[in-house]
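What follows is a group of structures, each given as structure tokens.
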Structure P
């Protein structure tokens, strides 16, 4: 069972439908007793970093996410990936969950937000097994992750290179793009996460 963490922010149903499409059960919940029954967790998110973290903290799930991530695979999607870093400068300066070193900053060039399909390259980690280099994924974001090479497991370019996916080297993964909206390669990534 995959647990999709509901803290009041995110397009939860589309993630659930994608998980079910690849043959796994998924439950949307903010109830720890229900999430405790899940052997994988997904932290989705849309909107702004400051407001999103406020909601996560208000839901009293922040400490729970840290606790479960000790031994349970966790996938952050879009804003959920940005939460995995140390801080963001969206809505002022806000602390993240700190699973990966680095910070989230605004694009300084091009049309913002970046919306649409973009190539992802320098793929590594089991999350990208059987996914070709320069596969295209679907992005919607105005801020991006700046991290160090050991935490970046995929790169994208939008006027500058940035981390399209991160990994803490243990159980915590994140994708800036939306795998649930990225067609076959997105579904393949979700399958990989399920079988980690």
Structure Q
């Protein structure tokens, strides 16, 4: 297995800033490639089809489910989200580190599908900060904010399921920590065993 083959799965409570962190990471490090999810959620003003998400109707989403086209899918905050098998095939053709931007439920499913993945959980410094961020982005109703905050509490309690935790005090710090995580993972002995074996074979070939 090549070192670049391991997927990076990033999840967080809604409003924690994971999407912004992932976007910034990809701007400063070209080793990564974003896995685009399919969703029935309405597209926001600053989002593009095929870049932020693949936006589909409920009917289209159900059709993909019936055709067994998802590796994982779930319903969150009243909308459906999923990662298609076609998306995984697209990423496998690239010599990049794939990043998956999923919620906590999606991460739970991916643990049984992406056996070599590295799971990172991004959390806010506090629930008060999270509430402020949700209100400042002005994309959710008061009811949606209450639902997201309630769900966030339960999600944060599941932090121990992840390999790494990043507390999002600032975007730049979080990006540096993600890059450090990936660098450490690329140096793990089981990921570079093939390279080590090649070195040892070279030593054998040059032994007098």
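Values quoted throughout were computed directly from the atomic coordinates according to the rules given, and no laboratory measurement underlies them. The shown structure was predicted, so the numbers you read here are calculated from the model rather than taken from an experiment. Cβ atoms are built from the backbone, for glycine too; each structure is taken alone.
Please compute volume of the Cα convex hull per residue in Å³, for residues 43-138 alone for structures P, Q and give me the label with the greatest value. Walk me through the intermediate numbers first.
Values: P: 119; Q: 139.
Between P, Q, the highest calculated value is found for Q.
As an exercise: helix-only ellipticity at 222 nm (-39500 (n - 2.57) for each DSSP H run of 4 or more, over all residues; to 500), calculated from one structure in P, Q, equals -13000. Which structure is it?
Checking each candidate, the match is Q.
Once relative contact order in percent (Cα under 8 Å, 6 or more apart) is calculated for every structure in P, Q, which label goes with the largest value?
Top value of relative contact order in percent (Cα under 8 Å, 6 or more apart), among P, Q, belongs to structure Q.
So, one more: Work out the source of 15.1, 44 here, i.e. which of P, Q gives that when Rg and Dmax of the Cα atoms in Å is computed.
P
Suppose FRET efficiency 1/(1 + (r/R0)^6) of positions 67 and 123 (r between Cβ atoms, R0 = 30 Å, to 0.05) works out to 0.50; of P, Q, which structure was it derived from?
For FRET efficiency 1/(1 + (r/R0)^6) of positions 67 and 123 (r between Cβ atoms, R0 = 30 Å, to 0.05), the value 0.50 is produced by structure P.
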